[in-house]
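What follows is calculated from the coordinates using simple rules that are stated; it is not laboratory data. Remember, predicted model here, so these are calculated numbers, not experimental data. Cβ atoms are built from the backbone, for glycine too; each structure is taken alone.
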Structure 1
Amino acid sequence: MKKEKENEFYVFLPLVIYITIILIIGIVMFVVFLNKYDWNEIFPYILLAMLILLPICIFIWGICTMACKITINEMGVTRRLFGVKKRFIAWKEVKEIRIKNPIAGWIFISKKSLGNWGISRCRLSRATIYLMSTSKVIETLKKYWLPILTGCLVSCGVSIGSTIALCKVFGLDETLTGSLVPHTVTTPIAVGVSEKLGGITGITVAGVIFTGVIGAVLAPLLVKLLRIKNPVGIGVGLGCSSTAIGTARAMELGEIQGAMSSMALGVAGMMTVVISLFL
């Protein structure tokens, strides 16, 4: 039994932790704004969907995919969710074992040849069991926890400060300024902060999406151009500045990058909420 426990892994637990943090923040912010709206209008229901229903859906997805426990023993590879066996591949059935993106460390064990399949298709296939090693993540967090927190705080301060300054330079009113201030955090948090600052939700959501897309597209180019080689710095930078879309891109860049970006996105979101209370 001891030997079997030593060969048990979660698919990618840091992502589940991040999603849980976002869900908790969304619920808290919704409760804060609960008595400020007329429920005969449609907006409170949009806020409910953005702050609670959407995070709940993502949370369920994360639990069902990233919180599964993978057991590897002499019989084969088993995937379980809350102790219930979901999938089993015997060693004699294995056709291919492949690491998709060696930097990221996504390991796929498949009963079929994977060919030129992308990571998403490999995950969706019922013939595969996948996981990501997270042993380096815990060690990295223990070693760099202070720089990570400092980086998140500085990033939030610079983002909010520069946004307010640019809005004043271009003569934007307080409504538009409040809408753009939380553009670097995930949507549920951004919507709540925007509401607190008197912003327009639609503009905030558009700003979050635009920021995430730009960050995800430009991140690889900037990393090469600026010769940034530290995976922690890359992950924290993407998580603090490019929303959940940038975090998804960070996961493709590497195991450490993805985990640090997930953590940074959650921490930056909480810091943004705290800073917004003083605006």
Structure 2
Amino acid sequence: MSSSINFRDQALQLISLVPRGRLVSYGQIARVLGRPRASRVVGGFLYGLTDKELHVPWHRVVNREGKVSFREDIFAADDPVQEQRERLAEEGLQIDSRGRFCLKTYGMTDEELRGLFDVEMLELVDLQNHVVGVAPRPLVRSENLLHRGVGILCWNSEGELYVHKRTATKDLFPSCYDMMVGGALEAGEEYEIAALREVQEELGVGEVEPTFLLETLYDGPKNRSFIHLFEVTWDGPITWQEEEICWGAWMPFDEVLEWVEQVDIVPDGLHVFRAYLDSRG
């Protein structure tokens, strides 16, 4: 990277991708990012995490011998060494009699680490919906981090709403029904662009202009997001995204109002739909 700022962002993003139960070293992060002599710099990045960056799994980074090496004078935790050991123990890692974690057992290879770059990154926000950072999708899901999302109501010209059932393989709310399509915003993506992308990907809808309806905060135990709701009108064919949807149908709106009380609706979708009904008066 051309600047220390970019290098820091890249390092924290890469560390955010390290999965539970695995370890990397400071030098390894530096090496994979093309700065092989910057292991101490990587350590400094972790020592200097802000409150808004504590979602980064700093405890999964150790020195080249597999030892915990945080300096208590500059890290916020009262006992960072013990805290790191406890966090790793919770993830199933065992420490040996010399106070080391075995990198041959738990460590990632450089090739594995480089392979993480393809993971989708999502923007993190605060309670005012201001962007405070980015994190990989798996971390956002596992830690239930606050992020941005969109929902789209797809109508036809007859006033019918397209409803569907999610596949059993979805990582969030599998096999539940929904009356809107949607998803999380990718890092740097605008709400309207995300809405258009989602409705095209999930339903095969062509060129449409999403109309913004409302913003609402969903704060649930499995998903926390500021959701912008849009609507589109489409009379063309529907083509499901097979990994997302396993059933769907057009439904008159008055039937939708009864249907949502009879089936298992995704909780965030139901929250947004109720906000939509309230906005209609």
Structure 3
Amino acid sequence: MNAFDRALYQAAPPNALDDTQSSPDARHLPIQRVGIKALRYPMQIVASNGETQGTVATFAMYVGLPEQVKGTHMSRFIQLLDETRAPLDAAGFLALEKTMRERLEAETGYLEMAFPYFRRKAAPVSGVESLLDADVKLIAETTASHGTRLTLQVVAPVTSLCPCSKKISDYGAHNQRSHITIRAEAGAGLSIDALIDIAEREASAELYGVLKRADEKFVTEQAYDNPKFVEDLVRDVALACHSHEQIGDFVVASENFEAIHNHSAYAEIYGRGKLPTRP
């Protein structure tokens, strides 16, 4: 905006600009979700160990719109993120969703934040440390029927080794990288690391950023001694989720990027943990 345009804008009284989106709508159709998606924004998050990580998160931000209102105020979503200075943990994320509904004068809302999450891991033999990333998604949703719920999703990279290949081969067995996805209704005590730990624990072997020769030997033999089909992976992870006190409804999926095929093997399972059912 040049100086002339800015002077004209400042000279106009605020009420001279029509608020079109707040005008009445005569079609009598409420909108369940309206807002913005695919917005990338820098954020600070609180890791499970209490440390702060800087990241660039991708947001989806929606509210419900009553039938009598023509449109929502799109700029308020971005302004809300820009005002968010404190590092976000689960409680802060839920508070952000509540503020979004209040700012947009809405009764229902949906807030989603997807970001890469880094963990420092020590190699199993040498102890050499490096970072390994997992894809994480936080979802806070408020509905008229269920109130506000927090959902946590992780996509953890692991190793899987085929039991059939091991059984029929004179030596060796095909193994591959797999992505285990856990999407869980989260209680207050459920952390990102807890879900990643479940996925890694039930895999044939874990992944690491840096491995020395002794480490590589260890993880190769560990996977060989612990073969699992894609079906085994989702069942074992689901069993761990079933017994978890801070997990409610969940979905577990595994995609194995097959080493001897040009396609993936995939399995998905649904269940519920021990988190008490909310009224």
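For distance in nm of label points 7 Å out along Cα→Cβ at positions 68 and 172, which structure out of 1, 2, 3 has the highest calculated value? Before the final figure, lay out each step's value.
Details: 1: 4.2; 2: 3.2; 3: 7.2.
Once distance in nm of label points 7 Å out along Cα→Cβ at positions 68 and 172 is tallied for 1, 2, 3, the winner is 3.
With respect to distance in nm of label points 7 Å out along Cα→Cβ at positions 52 and 124, the largest value across structures 1, 2, 3 is given by 3.
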